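Next up: some structures, all given as structure tokens.
Derivation of every value follows stated rules applied to the coordinates shown; laboratory data play no part. Predicted model only: the values in this text are computed from it and were never measured.
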Structure I
């Protein structure tokens with residue numbers, strides 16, 4: 001097992017249809033469409049992202065909105081299933097939403113993306129780091145978070161710096177899992193290494209027994225997990241029950257707080273890469289702002305990494321909208337508004353956009369779960 005001291009020293013050193021695009025948005029409300037998991041084994045990802053975004057939008061709306069226009073999210077549940085997401089996206093576009101916002105997951109986002117491009121609808125801040133949504137470049141897609149390649153590069157650097165080179169990969173058997181596997185393989189390949197074993201779990205299931213047997217047979221030093229919180233928690237519990245004493249690394253999509261809640265005391269020592277600033281570090285201006293906003297909002301909102309991402313995504317959209325002009329704002333105007341942000345900081349979280357680069361950040365750091373359900377960075 002990696003000690004917290006080893007983790008802190010190494011990780012600290014490694015941080016790194018309704019209308020066409022030109023037609024103006026009418027009425028006093030700008031409506032965003034979001035298809036995400038709000039039920040099922042990945043539900044907390046959609047719920048927490050939405051809650052974080054709503055905290056910001058409610059705050060802005062209470063101040064009069066942007067140019068007198070309020071912002072509303074029209075959310076639809078896809079259960080983290082691509083076919084449902086595609087159907088939801090068609091419906092949202094037919095209903096004339098201004099932009100698509102905060103889609104959760106790689107397979108679902110990939111199902112929606114062709115529809116967004118065809119209808120020239122901006123696709124803002126999907127909760128995925130897959131390269132398939134970043135390459136080739138599209139003028140309609142804007143990413144807030146770093147890529148899975150960025151995350152897995154830091155994970156592999158961390159492990160190999162600690163002398164741990166027998167690395168196995170447990171991944172979801174779909175586009176998300178394969179994107180993470182590709183990232184790990186690429187990072188290991190640069191060091192003339194490769195995964196010692198690979199095993200999968202089907203999306204929205206926790207049938208991990210076969211994967212546990214396959215990976216533990218290779219006696220890995222560490223297991224990199226590329227899945228959602230339910231399956232990853234099930235794998236960790238089963239592996240430890242089988243006597244595995246190595247360590248577990250997860251990419252950010254797992255849902256850090258949801259994973260911690262699932263594992264409880266069994267979460268101690270589990271590492272998760274993060275692409276958002278810590279919502280628990282009060283030394284950062286954005287964290288202080290976010291925590292205070294969540295407190296004022298009350299209700300069900302909680303300060304965690306997933307809700308922080310929703311909050312920052314909402315801030316990003318609002319800034320783009322402000323720059324697009326408050327009267328007669330169009331989709332093209334929004335695109336140009338976000339591109340005009342250039343280099344700026346949201347309370348210490350640096351973003352950068354241009355007409356040729358729609359990826360805001362490559363920031364990645366590592367966090368560790370504790371046995372009392374907390375997260376340390």
Structure II
């Protein structure tokens with residue numbers, strides 16, 4: 001008889017699952033960095049935190065440890081903003097990351113949670129259809145009908161699990177949630193208690209529990225936060241990158257990371273190609289050319305850094321699978337146009353004007369001009 005196959009350990013199973021996962025959670029993708037930081041971290045940690053605030057900031061912003069290990073930056077921007085965000089989580093105040101789309105709110109939220117608690121999966125996705133049960137708790141109706149209300153029949157939400165375990169809960173797109181459902185958070189954030197009136201009890205939050213919410217001010221269908229709820233949050237506004245160099249660095253880093261995850265058989269494009277995409281996005285977003293000499297009409301979309309990353313990734317996929325393996329202007333043109341033309345009538349006018357008044361006469365940009373014109 002053939003020998004019996006050796007059973008896989010839990011660690012081996014986790015590694016295999018991580019390898020085949022399309023998008024790894026931050027705590028898995030950067031597990032080695034978190035482990036190195038944990039070993040080097042000798043500073044005081046708030047209750048239930050995996051790392052000290054200093055180590056969390058090093059994880060987010062990057063740096064070199066005393067043993068020479070290099071921690072990669074996850075956020076390229078203001079150090080002070082990240083320090084404020086981390087300090088907020090060390091208090092009893094919830095954190096609201098606010099700003100226009102594409103300013104890395106969700107990215108920062110995930111990495112903050114991964115560094116603080118080692119678990120970024122306690123997530124509530126805000127939509128127009130998010131109900132109170134998604135924030136508070138639900139019921140196992142079979143048990144409820146059979147034996148009546150009891151803790152055994154309660155189906156815990158991520159919020160309830162976070163309170164029980166003393167972990168951070170993430171709420172994405174808070175302003176997409178209906179206003180009456182948003183206000184469910186008031187008692188949780190102010191009293192650190194989740195009442196369960198059906199059985200006359202309540203869940204008390206353990207030390208380490210907190211909430212990170214994200215919201216943007218450009219989304220259609222936004223539900224403004226009530227004054228009572230706003231007071232429960234410390235708001236940190238994440239700005240668009242200050243300079244073109246900073247935005248180029250962000251796009252390059254994220255494209256490189258996503259290219260590895262998607263296993264695209266192509267080298268990351270040169271910074272010059274990424275700079276062209278970033279320049280187009282920044283000029284259309286600002287309504288003026290980089291030299292300040294020409295005013296431009298702005299498209300209806302946000303032209304965010306996140307969309308610039310998507311454009312370069314799409315171009316890489318086209319070049320890898322339908323081109324010669326080198327990113328060309330034609331590979332970028334379709335993706336750029338798709339990002340700009342959210343409104344096929346209004347944005348088409350803006351895009352044509354930009355091509356004719358800016359791109360056409362710009363030195364070294366004739367290839368991108370021709371590729372874009374061919375698609376119109």
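Structures I, II were shown, and Cα extents along the principal axes in Å, for residues 209-352 alone at 62, 32, 25 was computed from I. Work out which structure the value 20.8 belongs to, where Kirkwood radius over Cα pairs in Å was derived from one of I, II. Going label by label, the one that fits is I.
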